[in-house]
1. Identify which of structures I, II gives the largest calculated value of relative contact order in percent (Cα under 8 Å, 6 or more apart).
2. Match the computed value -11500 of helix-only ellipticity at 222 nm (-39500 (n - 2.57) for each DSSP H run of 4 or more, over all residues; to 500) to one of the structures I, II, and report its label.
3. FRET efficiency 1/(1 + (r/R0)^6) of positions 106 and 218 (r between Cβ atoms, R0 = 30 Å, to 0.05) was computed and gave 0.15; which structure, I, II, did it come from?
4. From which structure (I, II) was Cα extents along the principal axes in Å calculated, if the value obtained is 57, 50, 37?
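Derivation of every value follows stated rules applied to the coordinates shown; laboratory data play no part. Computed from a prediction, not measured in an experiment: that's the story for all the values here. Cβ atoms are built from the backbone, for glycine too; each structure is taken alone.
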Structure I
């Protein structure tokens with residue numbers, strides 16, 4: 001681990017212009033990790049930009065970003081990075097579309113960005129390493145845990161807004177330190193944040209108390225429609241696109257619902273099927289740890305972690321649910 005940390009320290013320290021990015025539809029770990037990496041690069045003297053295709057998600061509007069946020073590479077104008085830091089992204093297909101084009105063109109003779117250093121920092125089991133420098137540890141709770149360790153290795157104090165970004169990443173991917181991916185190292189890092197003056201109570205108020213009545217009612221509706229399969233071992237939730245359209249909510253307002261399916265007594269696997277169009281949907285899979293849902297997601301070109309994974313299917317939601325439920329049943 002120290003060897004890759006030394007290499008990352010060197011790459012960040014010599015960078016003049018650093019672009020920080022993450023996966024599309026970013027969750028708390030993605031946003032927190034990206035913000036934390038931006039803080040680190042800024043502390044090392046780089047001119048930093050953060051790429052978030054839809055801007056900072058509403059759920060994290062309270063988070064302080066240390067650098068300008070752009071929604072497309074066009075907004076950068078003549079500004080060209082010499083370092084790209086990609087956080088919490090398990091595959092190039094999960095990057096923002098215009099960034100994906102740039103990365104795929106790097107290997108071509110006339111491709112842009114051939115001179116930049118491309119770094120990936122991630123904890124997804126499905127990440128095989130597709131950057132110039134790759135720090136991937138699937139055993140870690142979150143990408144934010146890796147970024148926090150990197151900051152400490154570089155001698156950058158985990159305080160203030162940097163601490164908040166790292167803590168956001170930690171609590172988002174561990175379910176407030178309740179999931180099986182929470183290790184003693186994760187808790188020790190959180191303890192060091194608290195020891196450095198980080199106010200957990202103030203953070204929690206900003207992080208937890210952000211719902212509006214429309215979201216509360218939508219989640220209530222979804223809970224009444226949960227279906228149980230395999231003698232109660234599998235919980236399934238189908239979310240028609242019209243539910244979001246009628247409520248004025250977005251896909252981000254569904255973040256976390258898939259994990260709630262595991263709270264039902266006897267449920268080993270939770271399946272959420274979100275309709276994006278009449279012939280396309282996104283599935284999110286959660287398990288209590290004894291079923292590897294990453295292997296199921298991989299059947300459809302997706303991935304993630306053993307207990308949390310996802311994929312996209314070119315099927316209507318009912319057909320997708322039926323197909324995936326069959327694959328889940330085969331692994332129970």
Structure II
């Protein structure tokens with residue numbers, strides 16, 4: 001992804017123009033905030049609205065014992081939270097701060113060849129990150145066995161993971177086809193649209209008016225990882241977010257990262273139905289006998305993913321030459 005850094009600093013992700021002209025093109029009096037302030041305004045607004053306001057409303061409606069709440073109502077509440085506290089603010093912030101939603105929300109129809117390339121990337125990246133988790137958590141367990149303070153932190157993280165497992169397990173579990181379709185809508189479709197519109201649409205594009213595309217994508221990815229509040233999965237989530245940002249920059253459309261986000265979440269649902277609750281807990285670790293094979297698999301998948309990135313970069317370089 002190093003070719004992202006070949007773009008002059010401060011460029012809009014859409015083109016190679018000077019950032020000042022990009023800002024001037026937004027219209028008289030816009031933006032109302034600096035690009036960085038606009039991005040942080042979206043981050044704070046999204047986090048506060050969804051995690052705190054949405055969480056408070058959920059508790060007020062269902063109480064603190066969510067395991068006993070009506071699951072259909074809880075799923076509908078989850079959809080409402082994503083739409084009202086993530087998607088809608090992204091659209092409103094884009095309109096109010098930048099004067100035009102299309103300046104930060106862009107939906108050009110991609111070519112099938114683009115979709116195929118990025119799909120190949122996510123197919124390799126998903127197991128790559130899972131193997132990374134096994135290796136990471138192996139070393140966390142080794143440190144926890146040697147140092148009491150690390151073990152205390154790990155015990156706390158394990159308790160959070162156990163709570164997350166119960167909540168996600170209840171949300172994903174389905175006995176009928178209509179329930180399964182609703183689960184896919186709640187867990188894969190809506191989050192992909194809402195989160196990508198906010199993060200790769202509004203937030204990354206806001207950062208993109210100030211920083212290089214790679215920097216804008218990385219900063220956005222870091223906050224994307226932190227937003228999910230899953231400590232064990234922080235690095236994989238940042239990596240996923242960066243790949244989504246890379247795909248958004250290269251394809252110049254939100255439709256690609258939305259599709260990739262959907263595939264990632266949909267694959268988690270499928271794995272849950274195949275293997276059960278274990279896939280929802282990210283504290284699992286490779287044992288000592290599996291460590292070498294896990295490292296080997298990590299290296300192989302990393303090489304394959306690097307090849308996909310090289311092919312993708314060459315594809316877009318050729319596309320620019322053909323224009």
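1. Top value of relative contact order in percent (Cα under 8 Å, 6 or more apart), among I, II, belongs to structure II.
2. I
3. It must be structure I, since only it matches.
4. Working through the options, I get structure I.
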